[in-house]
Structures are given as structure tokens and as C-alpha cells.
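Listed below are the structures to be examined.
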Structure 1
């Protein structure tokens, strides 16, 4: 960790102590650095950070409901409605009534949205490879397995309440 030390140090680095193994602290630090690294990508492709996830999830799950989408990216339904309205106004997605329950909005990529998503894909993969460059392929797999295990644990806690 450049500039940080888990142990006491007199060389000008910041000592993290117990924070070096604090999940909230580490994920916050990582998220801040990812935000900086991703800014140019978002600007180049004219999307916000959540927009990429939304386009990806709708593309991978045609007909997904707004509620399911909000749950997958952990957004409140009201915030999801705002984002969906914006993306629909931009012509990126289409909202259709669900087959069964007409109160449910099924979401689909429009032709423009599909083209936009496909044009971003190679840059997305390149960006992921750059961000994960310090990790070997095996470490990447292990990292995501552990992250999703933690996420699944918290999803289970929410269901139990």
C-alpha cells in the first residue's frame, strides 16, 4: 500500500492500524479511487456510473422489472424511477407493461441503447483489465467470489428482518 502502513512507521506514511482490515474503510477508499479512475470513461461515453450497470443489466435481462433492477443495483425505487425516466427520454431504454401484471414495467434496451451499450463494451473490458491489473486471473476470481459471498450474506440478513 503506497503511502500507507499497517504498522507504526516513521517514514511519513499514514499508519492505518486496525483500519487496514476494516471492510467499510477499505471499500470506501477503493470506491473513491475507482470513481477517479472511471471519470474519463463516463465522460467519453456520456453516462453516469449507475448508467453502465443499468444498461448492462437490462441488456443481460430483457424485460427485467424496475423493482428487480433497483434491487440488483441497490437503489431506492424512487431513485430508480428517476434514472429510468432519464434513460427513456434519452432513447436508451424502453418501458413496456409486463406480460402478466400490467402494473409492472418491463425494461428493454432500445436500438439506440443496444448500440450505445455495444460501443462501450470493449472500453469496459479494457478498463476492468486495467483496474484489476495487480491481480492474477486466479486472484481476480477469488476476489469476486469473496465479494459476492459478503454481499449474499447481507442480502440474507435483510431478508431475515
Structure 2
């Protein structure tokens, strides 16, 4: 964290080069503090919005990291909501057919199912499969459906 303090002192708190050292949140989660990682990523999102804006692809990705760590912390309803919130922004910025948008939809359907909305998860997943086949072709490997093995082996993970 000395690097962050030095960069903030020299460059100012809102300089883009102060963002990279703030990504320590991942390691906090990997060390077993998933709730702390979600909180740290939430702070990072606020910083990124100030520096780059809410539509920057890295800001959108970091919003997904908040949702990931909420899911890892066991807060499945908040994880599903956190995946759903940036979806309209991803569609607007990246497009409905962008792989990141499709991945967000997949993870959202997963979280919906894990949070207890099996019908919503099934409907979202069926719609996603149709869109994936249209965009990526019928031979593209199909992601696991909600209720099967997690996309990454954990909870509501991306």
C-alpha cells in the first residue's frame, strides 16, 4: 500500500495511475475476506467513476468484481442485483452481442438461481442460449445452466 500512498501524494487522488494499486481487493478476497474484497471493489468503482466515468469498460468490469465477491461472501441476493445493475450499461456501451455482455447475462442467471429465483434463472438462461447461438454459432460450447456447476467453481462468480 506504500505504492498507492506515494502515487496519491505525487499525482493526486484522482490520477488514473492511482487505480492499479487499488486493485489489491482481489488478493484480500483470495486471502479469505470476500466481504472485505466486495467493499474494497465498491470503493474502487467510486474512484473509477470519478476518474474514467461510469461507462469506461474497466469501470464496468470492476462493477462485476463487486458482484463476484458479494457472491463469494454468500450474499446471493445482493450479488444478483449487483450483476443486474450494470447490464443495461454494458448493453449500451459494449452492445447486446458483446462477449462481456453475454457473460454478465450468464452470471446473472446463475446468481438468480442461487438466490432462489429458479424460474427467473431458467427464463434468463434460455434467452441467453438463444442469443449466444445466434451471435456465436451453434458449435460454441454452451455454458453450464443455473443450478449446475458454477461458471468458476464458486458461488455467483463471473
When relative contact order in percent (Cα under 8 Å, 6 or more apart) is calculated for structures 1, 2, the one with the largest value is 2
Comparing 1, 2 on mean count of other Cβ atoms within 10 Å over residues 104-111, the highest sits with 2
The value 17.0 for mean count of other Cβ atoms within 10 Å over residues 64-71, derived from one of 1, 2, belongs to structure 1
Computing mean count of other Cβ atoms within 10 Å over residues 48-55 for each of 1, 2, the value 14.9 comes from structure 2
Percent of Cα pairs over 26 Å apart gets 30 when computed on, of labels 1, 2, structure 2
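Each reported figure results from applying straightforward, stated rules to the coordinates on display, with no laboratory input. Remember, predicted model here, so these are calculated numbers, not experimental data. Cβ atoms are built from the backbone, for glycine too; each structure is taken alone.
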